[in-house]
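Below are structures written as structure tokens.
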Structure P
Amino acid sequence: MPVITLYWDELERMVGADRNTILKKLPMLGCDIERIADDHLDVEFFPNRPDLYSVEGVARALRGFLDIEFGYKDYRVNEGNWKIYVDESVLSVRPRITGCIVRNIHVNEELLRSIIQIQEDLHWTIGRNRRKMAIGIHDLNRVNFPLRYTAVDENFSFVPLDFDREMSVKEILEAHPKGQEYGFILENSEKYPMIIDAKDEVISFPPVINAEKTRVKEGTSGLFIDVTGFDENVDKALRILTAMFADRGGVIECMEIIYPDRVEKTPDMTPEKMNVSKKEIFSLLGFTLNDDELRLALGRMRYGFEIGDEKVTVTIPPYRADVMHPWDVIEDIAIGYGYDRIAARYPQTPGVGREHEWNNLKDIVKEIMIGLGFTEVITFTLTNERTMYEHMNRTAKPWDDYTPVMHPLTEEHTVLRTHILPKLIELLKHNKHEAMPQRIFEVGDVVVNTKNRLNLAACVTHSKANFAEIRSVVQAVMHELDIEWEAHESDDGAFIKGRRADIIVRGEKVGVFGEVHPEVLEKFEITMPVAGFELKLSKLFNTGILI
């Protein structure tokens, strides 16, 4: 989830409240404060609130929540004579483009910092790592209108950002850092999207890199924003950016996007309205509110509203990309009312809780692993096919083996994990700078063929990590669990042939161990040898071996 850095001086100034008040109320908006420093704090927001990925968005929300401002804020978009002509050639490559102009804006160090932060976070979340949506922000004074959004071949050249010479599209994809990072989006393309101005000079090569010509610097007084992609995420991002710059005092002017078959004006900051049943509100909250309490809760969350006898009609702020269902509004009513004001009560359904058998088993296994000198870690259950299978030299089929996520928020979290060991190796990748040896383990849930299972995995890394070492660990674990087992030759591609073995209990495979294959280590960018094992605890438990 995105972690946003908020600097105290600008946050206090923009909110109109002191840091103690902010620290007390900010978590009530639905976020976690990661760390507090003298000059800033780091806050983790859920991916469903991309409007909070900037200090401007957080300040806007806090001003409402603290009763400094109340209710819906209207964002005016002025008419402007700005045009982008969309060529037929680009429609099959990256078909959607929107944009706007921001005048009377002064780009200083803090605004430049905010621009960079929100671009990165929007690209990562609703942009799906720029695949679905990418943003370009340019110095308006260096752009000559009208613009053309077209497609070019790989020999087309211009001066990209951070370079002082022309490079062809092919060179950029192969040699420019951004081309290497995002070139995968245009893989196997014969044509490439390009925004070109009236002087035939390149403005942007979306979704990869802007041109050096339009670099935004401190002192820039006007901005041109383009957002390209494929679907409604393009419009969501533009509305969030429009609100952000308007809150900074910028004057927004619209653009005409002239497609071969239609003309659109962007940004469209017209709010949507939604009817929410009072009965449904009170049912979901578990308590009733009077009309004054509803007004206060909705106004704090920056909604417009009309309250009737049986329903509430809310005006949804255009930057709120997450409000799609009445329940989203009801959740905001609970936040605006105050989670800390909701009285705790015992559930009406009687029942006696007891510890799940898996938790007992986990406690036993944790004690064994800690006794063997391993450190427990906890990794995400959500992962992706690349980490789980491609990097591990393994194959699997969706639904037959693993469970895909229907609407993933990021490309890093597209499936539920079926193994823990790949996540441990991924963790080692991010801890290469730590002292050796490293000995880590995790016992937790995996999901195989839509069913939850309990696994134990562990790995060691240092200059002499090998098969014999990890076999001794497996032997110790099975001894402590009082299980008789055998090691049979394995064909698991994650490990080195001849230095890998399946764990067999009563003729059934319940795990695997060995030295991790060099190809796997290379994919995870690990230079030290790694040895590891994974054991299917729930399989042992369900066979009656463990009681």
Structure Q
Amino acid sequence: MTHTTSSVSPTQRPRRVTGAPSTMGDDVQLNTTTMIRHAARTYPEQPIVYRTPDDGWTEYSYADAYARIQRGANMLTDLGVVPGGKVGVLDWNSRRHFELYWSIPGIGAVMVQLNLRLGPEDMAYVLKDSGTTVVCVDETLLPIAEAVAPHVPHVRTWVVMTDKPLAEVSTTLENAVHFEDLLAAADEKFDWPEIDESSAFAACYTTGTTGKPKGVFYSHRSIYLHTTAITQGVGMGVDDCVMLITPMFHGSGWGLPQGAVYNAAKIVLPGRYRAEDTEPLVDAMIREGVTVANGAPAIFNPMLDYIRTMEEKPDFSRARFMSGATEPSLTLMQGLRELTGAEVVHAYGATETSPLVTLNRFKPSVRAALDDEELFALKRKQGLPVSGVDIVLLDGIGNAVPHDGTTQGEICVRGPWITATYNGMDEHDLEGRFVDGYWRSGDVGTIDANGYLKVTDRIKDVIKSGGEWISSIDMENLLLSHEAIADAVVVGLSHPKWQERPFVLAVPKPGRTIERESVHAHLSQAFANWQMPEAVEVVAEIPRTTVGKFDKKRIRSEYADFYERTTHSE
């Protein structure tokens, strides 16, 4: 592809024209309620399996869930929640959380997704910035709510979600009421309003790694259109079984709750779980016949390790596991395919993008042209833009870069489910975050001639050494295939001679040792000598953020003067 310059900005909005009037019902609004009403009406018998507080499993039907959803809408109305009101949810991936996904926005209110891993200061900021006045909190998370409550006197009602009677629940929260009691007393039918589709249905806040968390308010229209895109991209249908592994407070659970309901698919809700709870998670996936799930390599890697110990390997040949947060390794993708038949679908997005931007599935032309080894190498890329999203890669002076798979630029995104601003921010605060309506991701990437996006690094994480760039992401992914390494992160640290040099924190596999020389030998298959990390520090655990990503900001801070204090030879 030839790179040509133009006087037209690569991010310039297309001109808008008005054509002949249609005869369609264009005034019918796109609402989230439509999805659950259709599913309950047409597929009332479809099951929703959920984990109970005692770690058991049970199920109810779409019809049962819809009955509780209607009561939930009346309950919220009785609590004084009005259209435009804000209701926070502090919960695991539970059935009550799932029900609130529909009850809250169905009355025209906003479901504020509360990240249970936030500290009290950031949690209080989210509740204040969003204007949340009612919070529904699971009993097991009451300590978090109690730590935040003194800082948010404007929260007038705390709704405690538990199977116990309220008298058996110990809490210091004032104005605490009981979810199940209120639900039982509420009317069983709700007259759903038609909501202006530009109204916010939910809000999610970025994790505040730089500055305070930033609020993204998703509209009914945006999530409805996002749902159609994720359905097409993953190929979901009524015969699927969808397990919601990614926390439902994170970017609307990546849109899978809506995608599953839109298709009236069987749903599995794992409730409260930890990354180390691999065995019950995998066992449930096998028992229920899960075909679609979402998660990060931090979840899928332990799953693969557990599956390797199983005498009889599960058949996941119909499964599509959406993987985000960090790039899945070839070892992970090949291992799951070889042992179970599962397809790892590499995905890319962010809180600001609802989150779907790209999905990596093979289009016919590349499947026909590439062998298995080349196809697996292609799966390391973040994939093809889904229909409805525009991506442009901009260089440092605002020019679009060619799609040659080599030239890097900042990934900028625009579309009907991409945020165009942040809640409450003025023009000064927004400066540099958007360009001509495109959200600036802060990620650096390339797009190849086949249209596949590859994220090469974060702008702030690119290692600038001796005037050249080194990709920390590519180095991390290659390190993960080292026979002795269980986990690894790469950051650039200040260097007295070379500006920055790569620095590695590595976690060894049980019983193994990691030597720098072995690491260099392994990296030499893709990196030149001058790109090699001068230091490899072996640690028991790598710091991560509240959403499971490497906390590179903390790592750079803790090791900031490492190369200033030490001298390493290559």
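Quick note: the coordinates plus some simple rules give every number you see, no bench work behind them. Just so we're clear, the structure is a prediction, and the values are computed from it rather than from any experiment. Cβ atoms are built from the backbone, for glycine too; each structure is taken alone.
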Read-out mean projected area of the Cα convex hull in nm², for residues 207-334 alone, computed value 8.9, structure in P, Q: Q
Origin of the derived value 3.6 (distance in nm of label points 7 Å out along Cα→Cβ at positions 111 and 375; candidates P, Q): Q
Given 23, 16, 9 for semi-axes √(5λ) of the Cα gyration tensor in Å, for residues 439-486 alone, calculated: source structure among P, Q: P
Computed -0.57, -1.09 for log10 I(q)/I(0) by the Debye sum over Cα atoms at q = 0.08, 0.11 Å⁻¹ - originating structure among P, Q: Q
